[in-house]
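Read through the structures below before going on.
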Structure P
Amino acid sequence: MKQKGLKSLLLAVMLSVLTLLSVSCVGSPEPTQIPVDWPVFPAPPDEVVLEGETVCMPLEYWLEITRYVVAVERVRESMEGD
């Protein structure tokens, strides 16, 4: 008689667990595409020249390249944080 009660209890527990699992299943949402605004590399001016192994350019153009690199790093960091 105890074995029948134990079987009934196990069956009830298994059915309860299966019911909870089947009710709690949810499909995964569709992935969303977020457009990323990558900065545009600044166009070189005519004053950029190669002299031997040295590249000579105006300071303002060098600062534009630096701002570009900083902007690209910000975009990469924001993508890693998502």
Structure Q
Amino acid sequence: MKAYKAYSKHGHVTADTPRDAAQVFFNTFPSARKCDIVEGEHNGDFFTVTYGRASLGEWPRQYKDVTKKTVSTLPCEGETK
């Protein structure tokens, strides 16, 4: 199942959309200032990121340096960016 992982030195969380992942991350780790988000597959306890050829569009979506103020700019369910 497609999922997004928000992570930093504080820890990590996964959710169905980038916006949800960031919101859950900052609720779980309120002292964190920023996080990175990557698209992957969530299967039980495992989160796998598959990298392909970037020139063919096979690179996973990534969002770097997401802060609490920029969470609302991330795509939520049904949106694509």
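Throughout, read-outs are computed from the coordinates displayed, never taken from laboratory work. On a predicted model such as this, the values are computed, not experimentally measured, just so you know. Cβ atoms are built from the backbone, for glycine too; each structure is taken alone.
One of P, Q was used to compute distance in nm of label points 7 Å out along Cα→Cβ at positions 11 and 51, and the result was 2.7. Which label is that?
Answer by label: Q.
Consider the structures P, Q: one of them gives 39, 55, 6 for P(r) over Cα pairs in 10 Å bins from 0, in percent, for residues 3-42 alone as calculated from the coordinates. Say which.
Numbers: P: 21, 20, 16, 13, 11, 9, 6, 3, 0; Q: 39, 55, 6.
This value belongs to structure Q.
Taking relative contact order in percent (Cα under 8 Å, 6 or more apart) as the quantity of interest, name the structure among P, Q where it is greatest.
Once relative contact order in percent (Cα under 8 Å, 6 or more apart) is worked out for each structure, Q has the highest.
Which structure, out of P, Q, was helix-only ellipticity at 222 nm (-39500 (n - 2.57) for each DSSP H run of 4 or more, over all residues; to 500) derived from, given a value of -19000?
Of the structures listed, the value fits P.
From P, Q, which structure was distance in nm of label points 7 Å out along Cα→Cβ at positions 35 and 67 = 2.3 calculated on?
P
Computing mean projected area of the Cα convex hull in nm², for residues 19-58 alone for each of P, Q, which one ends up highest?
Going through P, Q one by one, mean projected area of the Cα convex hull in nm², for residues 19-58 alone is largest in P.
Between structures P, Q, where is Rg/Rh (Cα atoms, Kirkwood Rh) highest?
Across P, Q, Rg/Rh (Cα atoms, Kirkwood Rh) peaks for P.
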